[in-house]
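These are the structures, in structure tokens.
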Structure P
Amino acid sequence: MKLSFVATLFFAVLAPSLLGALQKGASEKKIPDYSMVARRDIPREFTWRVEDVYATPEEWKADKEALPKLISRVDEMAKDWTSSPQKMLAMLELTSEINRKSIKLLSYASFLKDTDMANSLYQMMQGEVQSILVQLNAKLAFFNPDVLALGSDKFAQFLKVEPGLEPYRFGIEDVLRTKDHILPADQQRIASLTGLFGGATANAATMLNNSEIPPVDITLSDGTKVTLNYANYVRYRGSKNAADRSLVMTSFWANQKKFENTLAILQDGAIKQHLFNAQIHQFKDSLEARLFGDNIDPEVYRQLIRSTRENLTPLHRYLELKKKLLGLEKFRYDDIYASAVASVDKLTTYDEATSLLLDVLKPLGKDYADALIAAFGNRWIDIYSNKDKESGAYSSGVYGVHPFIKLNYTGKYDTVSTLAHELGHALHSHFADKTQHFANSQYPTFLAEIASTFNENLLMDYLVKNEKDDLFKLTILDSYLDRVRGTMYRQTLFAEFELAMHQRVEQGQTLTPDWLNQKYLELTRAYYGHDKGVCDVGDYIQVEWNNISHFFLNYYVFQYSTGIIASMALAEAVINGGPAEQARYLELLKAGGSDYPIAILKKAGVDMTTPAPAAAAFKRFDKLVGEMEKIVERLKQQKKTLN
């Protein structure tokens with residue numbers, strides 16, 4: 001069985017005055033800046049209502065102290081829990097209760113920690129719960145072997161006798177599907193304990209990259225001295241000055257290369273751990289082992305790579321347009337992160353953004369709109385940055401409560417898009433939790449990025465259709481296409497590299513720095529058209545692999561690519577369709593984890609076992625590049641500065 005631990009607003013049509021507001025200059029907008037304000041001094045209306053999870057820290061503590069006692073009941077019931085339908089239901093309801101309580105405990109601690117990271121109490125709270133759950137995983141080692149011993153026929157009889165087992169059917173039948181890969185209880189207990197140190201290689205690489213590699217100092221063309229840590233690398237790699245871009249890129253990766261031996265050892269160790277887990281569970285290889293849990297044929301992975309390789313032309317067309325807009329004689333990998341168009345100094349207040357998104361997402365119907373109103377009006381969202389708040393954004397659902405969204409809203413277009421993205425995640429959780437029993441509520445990772453990028457697709461489509469300022473429209477398209485490049489193309493490049501790493505280890509080889517560098521450079525040059533004269537990919541990028549933490553996550557990155565491909569297909573269907581397409585999409589959100597992801601997507605009208613969704617996505621990418629080219633020509637005729 002899969003166990004996971006882990007003001008009212010009115011619905012309004014976006015008025016022309018709001019579109020005008022979106023086009024006002026930044027100087028006319030006031031976006032609150034609480035970045036140096038202590039968490040306790042942030043106005044409540046801008047914070048998420050964490051008390052919806054636990055009203056007080058004392059309530060959290062009481063639940064945390066009760067958790068081990070609840071877990072101890074597992075031992076009492078484990079001996080004969082499959083001897084009758086009633087005992088089986090009792091065990092399943094107990095583990096379900098433990099999981100729900102665990103999610104609440106972890107979520108509360110995490111929400112506090114992430115908004116006040118300097119408070120060590122919150123870190124301790126999170127660690128306490130995580131330690132308890134490691135022990136629980138080991139304690140539940142009997143679960144799968146006992147289900148296998150029960151067998152399909154006996155479980156079918158139990159279902160007839162005890163209807164209460166129905167919500168657990170999918171999970172139990174999934175375990176029965178894995179009969180050839182389940183370890184005996186004593187061996188599974190030992191394998192589970194590897195979780196105590198299994199993340200050591202990833203943690204070591206993260207510590208090295210984020211804290212312990214001494215950053216190099218550089219001087220930019222205007223005399224600015226920069227200490228080139230990763231944050232400054234990201235900040236300056238898109239500089240308007242081509243020489244500065246080159247200096248930043250080459251200097252950062254030359255510094256990273258000094259540590260390639262250590263990072264190669266850590267990467268090799270992580271891939272070999274993936275192989276160990278695949279082999280002890282009797283899988284052919286690491287890819288089959290990783291995809292088996294979601295019942296995904298490895299051919300889906302390989303087909304993604306083939307489809308992307310066959311559709312590099314739209315990417316190359318986009319890069320050629322960037323070269324033209326940047327006024328370059330030669331486009332280099334150094335220029336990848338440079339904005340292709342002039343910066344449009346426009347800010348959107350948070351209230352404007354929420355009104356905009358209510359209109360953008362109106363095609364999804366009243367139920368979706370009502371959920372958005374609840375999110376905006378009932379403090380599901382932590383809006384602005386504050387002192388010691390974690391950077392970035394995320395959404396996290398708490399079953400039986402509601403989803404929570406962490407933002408660091410600045411009013412720039414990217415944070416408007418981020419709000420749309422995270423609302424996609426949140427409402428996916430919201431509809432799944434409302435529709436499904438807890439056992440089937442948590443959607444698989446393969447589906448996780450679909451609802452989020454779906455919302456981004458609708459936002460981009462709406463603004464391209466309604467925005468009157470061609471320069472801002474060009475900015476939106478460039479921003480969108482660059483994100484798609486980074487997701488659909490770049491993550492597939494990563495997926496192909498990850499496959500090559502696993503295959504080399506599976507052949508009994510070691511991942512050396514020389515091999516990793518050569519393979520990564522070869523793939524980067526192939527994807528970006530180095531040999532076709534599209535983009536000159538310098539040798540320095542060969543070590544980029546050693547700063548990509550996702551390579552430790554075991555075939556994770558491909559899901560970013562499949563997610564955006566599926567979301568583009570679904571968005572096209574909803575935009576150009578009617579009630580039937582809307583209903584199919586909402587059914588996907590409501591499905592949660594009640595079926596395998598490929599099956600859920602098929603019911604929504606997207607078959608990821610065929611090349612059709614990918615072909616449609618690449619065609620859409622190419623069409624949008626064409627739209628950019630038309631806008632560029634109009635702006636040139638108006639003699640406007642493009643960059």
Structure Q
Amino acid sequence: MRERLRIFFYLGGFWLTLMFAGRILFLVYNYDYAKTLTTGEKILTMLHGLRMDASITGYFLAFSGLLLTISVFKNSLWIGRTLTVVSLLLLIVTSVIITVDLELYRHWGFRLNTTPLMYIGSEAMGSIEAIVIVKVGLIFLLLVSTGAFVFIRKIFPRIEYLGDAKPKSALVLFAVSALMFIPIRGSFTVAPMNTGFVYFHNTKPFANHAAINVVWNFLYSVRKSANQNYPENFFDKKATNRLIDSLYTSGDSTISILKTSRPNIILLILESFTADVIEPLGGVKNLTPNLNALCDEGVLFTNFYASGDRTDKGLISILSGYPAQPQTSIIKLPNKTQSLPHLNTHLKRLGYTTSFIYGGDVDFANFRSYLNTGGFDHITTLDDFDDELYTSKWGVHDHYMFDKAFHELIKEQNPFFKVILTLSSHEPFDVPGEKFNEGNSQEALFLNSCHYTDKSVGTFITKCKQQPWWDNTLLIITADHGHRHPGKKQLKDKERFKIPLLMLGGAVTRDTTLHTLGGQTDIANTLLAQIDKTHPEFSFSKNLLDIQAKPFAAYFFNDGYGFLLPDKYIVYDNPGKQFLIQQNADAEDLNLSKAYQQKLFLDYNHRGE
């Protein structure tokens with residue numbers, strides 16, 4: 001019995017050590033974030049993280065203990081070998097999760113869960129530089145080889161030569177294995193283990209993120225994502241209805257900016273174009289000279305925010321007026337997306353011919369299903385370009401895509417609605433043409449890609465202005481989401497979600513700058529109010545040009561949200577059940593932000609039923 005118990009506790013020490021090493025590796029790899037923590041805070045991440053380390057170790061040990069219990073009655077080689085094989089497989093899986101998480105956190109700002117599985121494919125791999133794959137691969141090999149060496153030297157010999165044991169040993173081993181329920185569950189209260197258990201810091205999300213055991217987090221998300229629903233008791237339902245009603249006040253006082261009720265409409269969605277790259281919005285000087293100049297030609301919104309942090313979420317927010325979600329992407333669920341309102345559908349009813357063009361793979365992240373549900377008359381994708389133009393890892397570079405978009409436009413029947421989605425300013429930023437700067441950092445490469453796309457936009461619009469239909473055209477320029485660069489903004493930061501919204505073209509009657517606070521979901525009803533009327537079907541969309549509309553914006557990051565009111569800034573973290581930022585906000589403002597998330601939760605859960 002003693003030998004079996006010794007093996008059991010050796011395995012416990014092995015897994016706890018591996019998890020501890022994984023956390024140290026996470027802090028070292030993400031040094032730019034870790035250096036914002038004090039030594040004491042780093043120690044606290046290790047101590048608080050032990051609780052979740054013990055939980056995942058408990059899962060592993062419960063199975064090992066069961067095998068050791070069986071070995072008391074049937075001491076055959078297959079038991080020892082099964083335990084060895086399973087342990088080594090768990091070592092490999094654990095090492096994969098730990099190492100993949102190292103790099104993804106730098107880009108996405110949250111610990112690995114099932115979200116990246118939605119983007120697996122050649123397109124996603126195109127975002128990863130070869131040097132990163134080599135670096136992460138070497139770390140994986142080091143982790144696995146070191147773990148396997150320790151296991152084979154210290155634990156395997158004891159497993160391989162298990163001796164006989166008395167039957168009563170089985171009771172002890174079974175009891176010890178059953179006790180793993182305690183660390184697995186993490187508490188004796190009604191609440192089982194969750195990521196909130198290890199959250200300890202009120203103002204530094206990275207400290208909390210570092211405390212999370214990424215293996216537990218990933219495996220938990222795999223189980224949970226099979227039937228993802230959001231809590232319906234996050235905030236009081238009656239209060240939610242009252243507060244949401246007060247949020248979406250409207251009237252008939254729309255400011256008209258168009259000289260016609262049926263303009264042609266070009267909706268240009270720029271990949272990753274944060275406001276920080278556009279000088280009139282406070283961005284990098286001279287980086288985007290064409291967009292800088294265009295900002296003086298129409299209606300520029302200077303206080304505009306993306307709803308989410310991925311293209312698939314941005315498309316839904318812009319075209320369906322529907323917010324991003326903190327843990328899911330509704331575009332992956334056709335049964336839900338087919339029930340969403342769609343801007344394209346409303347425009348077709350008004351007599352528009354409609355089309356969508358993208359130089360990448362429209363099957364990525366379920367784009368095609370969503371766009372087909374919207375009923376576009378024509379969709380142009382990577383397959384419609386000559387093979388020799390496929391020079392980007394994501395598809396066709398923007399200047400080729402804009403050239404095709406222009407030739408399609410000159411053949412369009414008026415009035416037309418054309419959606420253009422760019423891609424070149426996406427990782428790995430491998431763009432042609434002159435560089436804005438000569439640096440090789442990720443930030444420098446990102447800025448170069450934005451400079452390139454700006455040039456492509458300028459050329460495209462110059463050609464459009466020479467066409468007879470330009471005088472009757474409304475061009476709307478926005479972005480699918482923001483970006484961490486420049487400045488390496490954290491995932492929760494409002495600056496990471498601030499993007500441009502510019503309405504210009506021959507159909508626009510005024511040049512002005514508006515500071516009205518709004519977001520992507522507002523584009524639908526703002527546009528419809530200009531050419532027809534707002535539609536209650538877009539229940540999360542307000543008319544930004546209605547002077548009676550209440551100014552606000554909301555954005556969602558991984559398991560949290562930001563909520564903005566004039567001069568007020570709120571950030572809430574769902575796992576920690578805490579407000580990270582409450583700038584100038586009173587209790588009613590905080591409740592309003594909670595009501596917005598609860599309204600989204602309720603709508604998402606029951607949509608498509």
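If helix-only ellipticity at 222 nm (-39500 (n - 2.57) for each DSSP H run of 4 or more, over all residues; to 500) comes out at -14500 when worked out from the coordinates, which of P, Q was used?
Details: P: -19000; Q: -14500.
Traced to structure Q.
Taking distance in nm of label points 7 Å out along Cα→Cβ at positions 47 and 375 as the criterion, which structure among P, Q has the greatest value? Intermediate results must be reported in sequence, preceding the final value.
Working: P: 2.2; Q: 6.2.
Going through P, Q one by one, distance in nm of label points 7 Å out along Cα→Cβ at positions 47 and 375 peaks for structure Q.
Next question, about the same structure. For which of the structures P, Q does the calculation of FRET efficiency 1/(1 + (r/R0)^6) of positions 255 and 591 (r between Cβ atoms, R0 = 30 Å, to 0.05) return 0.45?
Details: P: 0.05; Q: 0.45.
The read-out comes from structure Q.
When Rg/Rh (Cα atoms, Kirkwood Rh), for residues 463-550 alone is computed for each of P, Q, which one produces 1.14?
Values: P: 1.14; Q: 1.03.
This figure was derived from P.
I've got another one for you. With mean count of other Cβ atoms within 10 Å over residues 295-302 coming out at 17.0, pick the structure among P, Q it was computed from.
Details: P: 17.0; Q: 19.5.
Label of the source structure: P.
Given a computed value of -0.37, -0.49, -1.21 for log10 I(q)/I(0) by the Debye sum over Cα atoms at q = 0.06, 0.07, 0.12 Å⁻¹, which structure among P, Q does it belong to?
Working: P: -0.35, -0.48, -1.57; Q: -0.37, -0.49, -1.21.
Only structure Q yields this read-out.
We did not get these values from a lab; they are worked out from the coordinates using the rules stated. Here the structure is a predicted model, which is why all the values come from computation and not from measurement. Cβ atoms are built from the backbone, for glycine too; each structure is taken alone.
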